[in-house]
Every structure is written in structure tokens, then in C-alpha cells.
Structure I
């Protein structure tokens with residue numbers, strides 16, 4: 001049986017909830033401040049800042065509020081656009097944009113593993129399941145709106161400040177299938193270890 005392959009990281013894709021219920025497409029509309037000049041792509045992790053959505057970066061190790069899966073914004077011609085990503089060019093208007101965010105703290109996402117600074121998938125064995133890992137904020141495509149975020153499997157640790165928790169493996173793209181002991185995985189199921197809605201401090 002031929003297994004599919006992936007050639008780059010692709011962001012966070014909602015799959016279901018931690019309790020096993022399927023993801024039914026639920027999102028929350030959260031505004032992006034007028035003049036915010038950073039593109040946020042479909043599958044990028046995002047955070048709340050002063051009531052507005054901002055992009056997360058690999059060096060921003062704090063909590064997230066979810067994953068962007070679409071956006072509404074006003075373009076430079078004054079037209080309202082429904083897009084799959086927030087373009088930096090939307091900052092040229094004085095209108096609010098609205099991010100569509102999967103913000104359930106118990107949402108589980110499918111994501112590709114890699115190493116810091118890379119968008120090339122890297123295989124890891126299943127001993128990283130249950131651990132916490134770092135975010136890799138790869139540069140996606142502002143043309144297609146597709147994210148290139150992933151997780152850094154090499155950062156796997158018990159450190160409670162790492163933002164992502166690995167929940168399970170994705171067997172569809174496994175490699176080294178000769179035996180269970182040699183099988184490695186390019187994709188994993190994850191949830192947020194640090195979520196803004198779970199913080200007792202607030203934003």
C-alpha cells in the first residue's frame with residue numbers, strides 16, 4: 001500500500017475535539033485592528049491583544065487563542081472580501097477586518113512536524129506523544145493564503161511553557177513501516193498547551 005507524502009508544512013488543520021466529537025466548522029469572528037499590517041494565513045496560530053487578533057510567531061512563546069481559517073476585510077477599492085487569509089494590504093483601509101478563528105481550547109489539529117526555521121517535514125517516532133513542543137512559524141504563501149506553520153518535534157519536552165501539546169500520531173504519512181519499533185511520523189495531532197481562554201490571568 002502506497003502512503004501519501006507531504007513536501008512542506010501546511011499550518012494547523014482542525015480535526016475534532018479532544019473528547020472525540022467531530023469538528024463541525026465552528027468559528028468565532030474576532031476583529032483585526034484597522035491598520036494591522038502583518039499577513040495572517042490560513043492555518044496560522046493567532047492571539048488576542050487588546051481585543052484584536054494578531055499573528056503568532058515562533059519567538060512569541062505565550063498563549064494562543066486559536067487558528068485562523070478565514071477572514072473578511074475591505075480591499076483598497078472599498079469592496080468587502082471573504083478570503084481564506086488576512087492580507088497585509090488590508091491595513092491600507094480604515095475598516096476593521098474580521099478573522100474567523102477556531103478558538104475552542106479543546107480543539108485538536110493535524111499538523112506537520114519539522115525543525116526550527118524549516119518548512120521541510122521531519123519524521124519523529126511516537127515517543128513525542130504526550131510531550132510539549134515549540135511552534136515553527138514557517139513563511140507561507142501570501143498568494144494562495146496557505147500557512148506553513150508546523151511544530152518542532154526536536155523540542156519535545158515536559159516544559160510547561162512550550163505552547164503545543166502532542167496528542168497522537170497521524171499514521172497516514174508514516175515512514176519506516178517494516179516494524180512498529182522503526183515507524184516514524186511526519187504528522188501529529190496536537191492541541192494548545194497554552195490557550196488564552198484557559199489562563200486565569202486574562203489578556
Structure II
């Protein structure tokens with residue numbers, strides 16, 4: 001199960017979904033009103049969507065904001081089927097770029113209600129379930145975040161590595177890819193497959 005990020009629709013997940021399908025996984029993609037709705041409302045929609053997904057095991061892969069929607073899912077709808085959780089460039093510890101955008105009116109409208117939850121610190125108080133959680137962070141600083149905020153420290157151009165790796169992650173991996181590259185680069189797809197199969201990244 002792939003969960004999209006801010007401003008994106010299903011086409012953004014097509015290539016990663018195709019690579020996972022080629023690796024033998026039955027793949028579903030979930031997109032949501034990332035600006036208009038808050039994290040709890042989007043998590044409710046994800047919960048309803050998951051009810052229609054077959055299988056006794058459902059792995060969840062969240063890109064960027066999608067990882068926060070998954071965190072809200074486990075907070076408000078904890079009774080989910082077993083499966084591993086993988087975060088791709090997801091600002092679990094906050095977002096300096098989103099905080100910078102929120103300082104002016106147009107920026108607040110641009111990031112919408114879900115990232116406003118992050119800026120308020122809501123998701124940071126939500127726990128994760130006791131399951132295998134992995135996080136991949138990018139270190140190629142090419143992205144829109146560089147234009148709105150000083151991203152000091154390793155980052156993917158939008159999210160700092162320090163923001164993308166929750167303390168509860170069992171496995172952590174840094175790859176030299178940009179924030180967008182987390183969706184499109186073959187090396188990321190290979191590591192996603194490795195983690196979903198074994199709970200570990202390929203070294």
C-alpha cells in the first residue's frame with residue numbers, strides 16, 4: 001500500500017508501484033486531499049480505503065506527508081492488519097520548510113491543514129505501533145525547500161535527514177537522492193523491496 005505526499009495524485013506513485021508489482025507485490029495507491037483536510041480526516045479516508053484492500057498482511061509505504069497520514073491512521077484507527085511500515089522522506093520530527101512557509105498567508109494556504117497539524121506539533125505526540133518500521137532519507141539537496149528555508153544539515157532539498165528519521169525506526173537508511181528522487185530512483189525501489197521482504201535494508 002503506497003500513500004502519497006503533498007499536492008500529489010496517483011500518477012506520482014506509478015513508477016514505484018510498477019517496480020513493486022514487478023517484484024511480486026500486489027500494489028495499491030492512496031491519494032487524498034492533502035491541503036483541504038487535516039491529518040485525522042485523511043487518516044479516516046485511508047482507513048476506509050484499507051478496508052477494501054485484500055490480504056491478511058498489508059505493508060504500508062508512506063512518501064513525505066503520506067507517512068504522517070499513516071501515523072495518524074495508527075493513532076486514530078489502531079486495529080490494522082499486520083505489516084511493515086516504511087517512510088520515505090517523511091518529516092516525522094517536524095518540517096523547517098513547512099514552518100517557514102506558514103509564516104505568511106499564501107504559504108499557509110499552500111501547505112494546507114495536514115502540514116498545519118505538523119507545525120502545531122500534533123503528530124509528534126502520537127506513538128507508533130509495535131511493528132517493524134523503516135525510514136529512508138535523501139541527502140541530495142535539490143528541492144523547493146531550499147528556496148523557503150535554510151536547511152542546515154543533510155537534507156533532500158525539502159526534508160532534513162533529522163526530520164525524516166523517527167526514533168522508533170528499527171532500520172534507517174540514507175541515500176544520495178532528492179526528495180522527488182525517493183519516488184523515481186531505482187535504488188530506492190530496491191531498498192523498499194528489501195525492507196518489505198525482510199524488515200532490513202540491503203547493505
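Here, each number is a calculation from the coordinates, and none is a lab measurement. Keep in mind the model is a prediction, meaning the values are calculated, not measured. Cβ atoms are built from the backbone, for glycine too; each structure is taken alone.
Comparing relative contact order in percent (Cα under 8 Å, 6 or more apart) across structures I, II, the highest figure comes from I. Here helix-only ellipticity at 222 nm (-39500 (n - 2.57) for each DSSP H run of 4 or more, over all residues; to 500) was derived from just one of the structures I, II, and that gives -11000; the source is II.
When volume of the Cα convex hull per residue in Å³, for residues 57-136 alone is compared over structures I, II, which one is greatest?
Across I, II, volume of the Cα convex hull per residue in Å³, for residues 57-136 alone peaks for I.
With distance in nm of label points 7 Å out along Cα→Cβ at positions 97 and 169 computed over the structures I, II, the top value is the one for I, the highest of the group. Tell me which of I, II gives 0.93 when you compute Cα Rg over 2.2 N^0.38 Å. Going through each structure in turn, the value belongs to II.
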